[in-house]
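Where a number appears in this text, it was derived from the coordinates with a stated rule and is not lab data. In this text the structure is predicted, and so the values were computed from the model without any measurement. Cβ atoms are built from the backbone, for glycine too; each structure is taken alone.
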Structure 1
Amino acid sequence: MSAQNEIAIQMKEVSKIFYGKTIANDKISLDIRRGEILALLGENGSGKTTLVNMLSGIYFPDHGEIFVNGKKASIRSPRDAFALGIGMVHQHFKLIDVLTAAENIILGLPGGVTIDRKTLYGQIRDIAAKYGFDLSPEKKIYNMSVSEKQTVEIVKVLYRGADILILDEPTAVLTPQETTKLFAVLRRMKEDNKTVVIITHKLNEVMEVSDRVHILRKGRYVGTVDTKQTSVQELTEKMVGRAISLSIDRPEVADKKLKIDAHGLTCVNEEGVTTLEGVDVQLYGGEILGVAGIAGSGQKELCEAIAGLQPLTAGSIVFHGQDAQGNPKAEDIAGRPPMDRIKRGIAMSFVPEDRLGMGLVAAMDMTDNVMLRSYYRNKGPFVDRQAPRKLAQDLVERLEIVTPGVNVPVRLLSGGNVQKVLLGREIASRPQVLIVAYPVRGLDINSSYTVYSLLNEEKKKGVAVLFVGEDLDVLLQISDRIMVLCGGKLSGVVDAKTASKEQIGLMMTHVGGENAAKEDNGND
C-alpha cells in the first residue's frame, strides 16, 4: 500500500448519544487516509463536529472503536489526541489575547519556568517557512487579524507534533484572498504527508481543495466520493437526501420606499480609533442592500449604529415612516436606544454576527430566548410563556431546527441551528428594517437557501433589508445594490445586476474604488 493510501484513522460503528435520546452519531464507520485532504460534509446537526470532537478528545464515544495508525486508541482528552498526533483547530479560536503568538503556542506544554525565546522563535519560524505561513512569533494576539489568529492555531498543533489536522469551518471568517493562501498551505501539508480533515459548508471549496468527501446525514454515514468524480449538485443531493435548486431568486419590487436615510455616520472605539468615518447609506423597503468588505472594515459598526447599539460621534439616521393617521413622518433616530425606538413604533430587527454573545443567551432555552423580544409587553407581574413557546415550536418546524426540544439550552445546539433560532425570532417580530450580519455563516447549503428565501420574502413584504455577507457570489445574486466598505469608509455603491466580483474586489481594497463607483452611477 502506498504512503498516501495508508489508513491514518479508522472509525468502526462509532456512536454518540446526548441526554439519553439525541443520537448525534449513529454507528459511523469510515476511514481517513494518510497524506490526503478530506472534507467532512453534512447539514447542520448531522453530527460532523461531534464526530471530530471524539477524535480530538472533547467527547468519548458511547459505542464503537477508533484505530489510529492501525492500533486501537482510547482518546479521553485533547492530551491523548496530541499523543496520537491528532490536533484540532476549532471554529472559535482558543487563544489568550494578551499573550504573544509564541506564548500561546507553548501554553500548557511541560517545561521550566523560563523560556528560551530565541530557540522558540526559531522553531516557530521554521514551521511557518516550511508550510508558507506568515507569522510573527512575538506579536500579541489582540493585534492580529482573524487569519493571523487562525495561523497561530494551526502552527500550535503542528508545533505539538500533529500529523493529522482537523479544521472546523476554517474559511468561515476569511476573505477570498486569505482562503486562497490557506488552501496553498493545506496543499503543502498534504505534500508533506500530513492528513487534513476540513469541515465546511462551502461546496465550491470542497471541490477546489479536497481529495475525498465523507458525507453525513442526520447522524449517519451516507458514503464517500472522490472529489474529481462528483459535482456540487450530487454532493448537495447526497447531503440533503433530495434534489434542491441551487439558484437564488432576486424578485423585483416595484414600489420601493425610503426607510432609512443616514448621512455621515462616524464611530470611534474605546481606544480612540475611528472605525466608521462619514458613511452615507440609504435603505429602501422592497430592496436588499448588500454590504461587502474585508473583515473589520466597519461592517459591525455600521449595523450596530443603525440598530441603535453603537454610539455615534457624528452623523444622522432619519427613519421614514408614518404617523398614527398614516401620513408620512420622518424623524432622526440617531442615538436613540432600541427600547425608545420600539415605543415610537419603529420596528427594527438585528441579527448580529456574534450569535451567542449579542443575539441569544446561551444558557437559556429557545422559549426564553424568543421571549426576550416580547417580555416588556407583559403588564402584570406574571410573564406569558405560552405565545413564545408556540412561536419557538413553529420556528423548529418551519426552519427545520435540529433540537431535542424547545426547553434545551441553545448553547447545546449546533452553530447553524443557533443561527436559525436567532434569525427566525427577529423575522417573527415583523420588522420594517431588517439588518443581518453574516446570516448564513456556518450554515449548510440547504439551510443557507432557506435563509435566502426568508430574506426575499421580507423584501417582497416591503421590508428594507441590510445584508452583510462574505460570499461575493451570493451578494451579487441576492442583492439589488451593494455598498462596499474599506477601512471604515464607503468605497462605493454598485448595481448588483451589472457589477462583477473583480470590480467589488478592487473596491474592497480601495484600488480604483472611486472610479468603480462613478462607473456604476453612470450606468444607473
Structure 2
Amino acid sequence: MLNGGEKTILWVDDEIDLLSAHVIYLRERGYRLLEATNGDDAVELVKNEIIDLVLLDEMMPGRDGLSTLEGIKDINPLLPVIMVTKSEEEHLMDEAIGKKIDDYLTKPVNLSQILSAIKKILDKQRLTESALTREFVMEFSNINQKLSGPLDWKDWIDIHVKLSTIDLELERFRDVGLKQSLRDLKKQSASEFGRYIVQNYSRWINDQNGPPFSVDVVKNHIVPLLKKGIQTFFIVIDCMRLDQWLMIEPVLAEYFNIKKSYYYSILPTATPFSRNSIFAGEFPDEVARLNYDLWRRSSNEASRNRHERQLLDRNLTLQDLKLKSEPKYVKVLDIEEGQNVAKKIKSYSSVPLLSIVYNFVDKMIHGRSQSEILREIAPNEAAFRSLVKSWFEHSHLLDMLKTLSSWDCAVVITTDHGSVIGTRGAIAYGKRDTSTNLRYKYGDNLNCDPKQAWLVKDPKSLRLPVWGLGTTYIIALEDYYFVYPTNYSEYKRHYLNSFQHGGISPDEMILPVAVLRPR
C-alpha cells in the first residue's frame, strides 16, 4: 500500500487486454486500476469515480485520445493525464501538450517507464518531501556546527541565504516539525548574528576590511556598467527582504539573465540612514553634514530622503564618471506614479542612468499594521511574501521591466533594508525628545537592556550623526522592539507582531543586489 492511501488510475486503451501484465504489475504496487476500452466509457468513469490519474491511449477507434482528453478536462481540469501513443509525430505531441497533458509516452512502453511516469505525478509531493527532509536535516546540522565556531561576514551571508531558501521550500511541506526546527534555527541564528555585529561592525566601517555596505552599492554595481557605456536602470525597492526577492526572482528570470550578489545595510537599518547612504556613497555622519538643514535634531525624519538625486549626482562625480547626458531620478509612492513611469519608459531611451525608488513594500508593511484585513491576509512572513509576489506580478514595475527586457541595457535591483516581525518588547529609557522609532532610537543619555539592544555611547565610532555631547543610540537586536516604561503593556500589545525595521538582524542587514541583462 502507498503512503497516504490507495491511488486510483484509469487506463484507457482499446487493446487493454494486451496490457494485463502492466495492470497486474501496478496493482501489486498498491494502485487501484480501472479499465476502459473507449473514450466514451472513460469520460463516464471520470464523471462517476474518484480518479487520481489517467493513462490515455492516443489512437482508438471512435472517440480518439485527444477528443477523450477534452472530455476528461471538461469534467475535471486538474486531473493528471499521461498520453500513450504509437505515433512519434511531433505535431500530435505538440497538440496533446497544448491540451495540458502531464506526460507523454510512446509505445511500446515497459513497466519501469509506466511506473516512473506515475510516481513522478502521483508521488511527487511525498518523494520530494522525503528527499528534501533528509537534505534539510543535513543543512540544519551544518548550520548548527557553523554557529558554534568562528564565522566571517561571508559565512553569515551563506547562512542567511540557505535559511531563506529553505524557508520558501518548506511552505510546500506538511511536516510541521521541520518548520518548527527551522524557526528555532532562525531564532538562534539571529541571536548569534546580533552578537557578531556588535563585536565587528565598528571595526568594519573604520578599517575597510568588512563586507560591502550600503555605501558601496553604486560604486560596485552601477559605476562599472556606466563606465562601459551600458544604459542602466537602478531600481531600489524600499524595505524588501531577501526571502521576498526570492519570490519575485523566478518571474524576472523569464525575461532576464540574473547575476546576484549581497551587501550589508549600514546601521540603523532604516530608510533615512540606509537609503541615503546608498545614493550618497557616504555613511550617515557625512550625509547629515551635507544636508544639515534636513538632519537637524528637530527635523522630520520622513523628509531626510528629499535630496537623494543630488546625493547620487555628487557620488557619480566623486567616482570620476562623466556621462553624455544628465541622469534621471524618480520616486514612486503610489499606483498612479508607477503607471506614469511605465508609460513614459520609452522617453528615457537615451538617458544613461535612470534611478527609481519604489515604496510599495514599505507601504504594505505600514498598511498591514493599520488594517485588520491586511493582518488577516498576511498574518506571518510566509503570507506577506506571497502578498509581495502578488503585488509584483500585477505591478506597473513588472510591465516596465518587460519593456526593458527588449532593450540593450542593464537593470540593477536592490533594496535599502529589510524588516522583522517584532515579538518581544524591550524597555527604552530616555527623555521626551527621544526619537520615536521602534527598532532604533537616538537621544540624550539613552539606556536599555544590553541583551535586547546595542547601546551606542560613541555614535562617531559607527559614523552616525551627533547632535550634542549626550547623543546616544540604541539599536534593537533579534526581534525586540522598543517600548517605554510608562504604558508598557499597552505599547507592547499595540506593536506586537508588526513588521519593523531599523535594528540588527540578518533579515534587515543582509540584502540582495541583482544585475539583470535581457535574454
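Work out the source of 1.00 here, i.e. which of 1, 2 gives that when Rg/Rh (Cα atoms, Kirkwood Rh), for residues 240-407 alone is computed. The read-out comes from structure 1. In this comparison of 1, 2, the computed figure 2.5 for distance in nm of label points 7 Å out along Cα→Cβ at positions 264 and 392 is attributed to 2.
Given that helix-only ellipticity at 222 nm (-39500 (n - 2.57) for each DSSP H run of 4 or more, over all residues; to 500), derived from a single structure, equals -14000, which label among 1, 2 identifies that structure? Computed on structure 2. With respect to distance in nm of label points 7 Å out along Cα→Cβ at positions 224 and 368, the largest value across structures 1, 2 is given by 1.
With respect to percent of Cα pairs over 42 Å apart, the largest value across structures 1, 2 is given by 2.
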